[in-house]
Structure P
């Protein structure tokens with residue numbers, strides 16, 4: 001049985017497809033004209049950040065985050081439960097903190113009318129996705145945390 005797809009899976013897939021298309025287009029233009037699109041780096045970095053956070057949210061929803069299985073699997077049931085609960089709690093708290101801190105950064109980008117260097121677009125258009133997706137990761141991790149805590 002395959003795991004159920006989340007909206008975050010689709011965001012990551014679409015981000016990867018767009019990144020591949022932009023990069024391929026830039027390679028073709030560079031090959032045939034010895035020029036490159038200046039804006040591709042700006043969009044590529046944005047897509048990489050969104051893809052990474054969307055993938056992390058999908059992994060959190062499946063409780064597939066990075067952990068050291070050696071310590072998890074070799075312990076008693078109580079130890080495994082403690083590590084699972086503490087991992088879920090720390091993940092939730094970390095991404096809530098990250099959302100708060102990067103939310104301040106987005107507010108500064110908006111308030112001071114910061115623009116991107118490549119396209120001159122408002123920078124908050126790019127940075128707003130970090131706190132939003134951090135909240136999604138925290139939400140997904142909190143659901144897994146609650147499921148583990150309620151498991152008897």
Structure Q
């Protein structure tokens with residue numbers, strides 16, 4: 001992993017275009033697996049359950065993360081994770097999820113973090129499994145649903 005300090009930061013009027021443009025660095029294959037950041041940010045602004053941040057390595061934006069945060073139902077779902085092409089395989093995605101988990105653990109009744117992935121070659125299945133996510137047996141809109149238990 002790079003020596004950079006990874007942080008999750010609010011997206012501002014000054015940073016939004018740069019964060020949206022990170023999607024352009026993904027391969028065509030990866031673009032099939034994750035929505036463009038612009039679409040995610042737009043969805044987030046129309047959802048009262050979205051919590052989203054830009055992922056930074058020091059002062060360089062390297063990705064985007066979004067959580068479905070339903071404190072009433074006590075359901076927390078990693079909705080989007082995107083690391084820009086030039087910054088992949090440097091540990092930034094792993095660190096961003098660790099920071100997200102720190103946040104989720106502060107939420108009411110949080111016992112697990114769910115996510116889903118497109119089950120195709122080159123997809124994030126092994127990455128999520130290496131973080132401790134396990135398949136739930138559910139498939140949602142063609143995506144495999146996984147769960148990371150937060151409490152023993």
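FYI, it's all coordinate maths here, none of it is from the lab. Just so it is clear, the structure is predicted and the values come from calculations on it, not from any experiment. Cβ atoms are built from the backbone, for glycine too; each structure is taken alone.
Assign the value 20, calculated as relative contact order in percent (Cα under 8 Å, 6 or more apart), to the correct structure from P, Q. Corresponding structure: Q.
One of P, Q was used to compute helix-only ellipticity at 222 nm (-39500 (n - 2.57) for each DSSP H run of 4 or more, over all residues; to 500), and the answer was -6500. Which one was it? So the calculation was done on Q.
Of the structures P, Q, report the one carrying the highest value of mean count of other Cβ atoms within 10 Å over residues 28-35. It would help to have the intermediate numbers written out before the result.
Details: P: 9.8; Q: 13.9.
Comparing P, Q, the top value of mean count of other Cβ atoms within 10 Å over residues 28-35 belongs to Q.
Comparing distance in nm of label points 7 Å out along Cα→Cβ at positions 4 and 140 across structures P, Q, the highest value is found for Q. Supply the structure label, taken from P, Q, corresponding to Cα extents along the principal axes in Å with the calculated value 37, 33, 33. Answer by label: Q.
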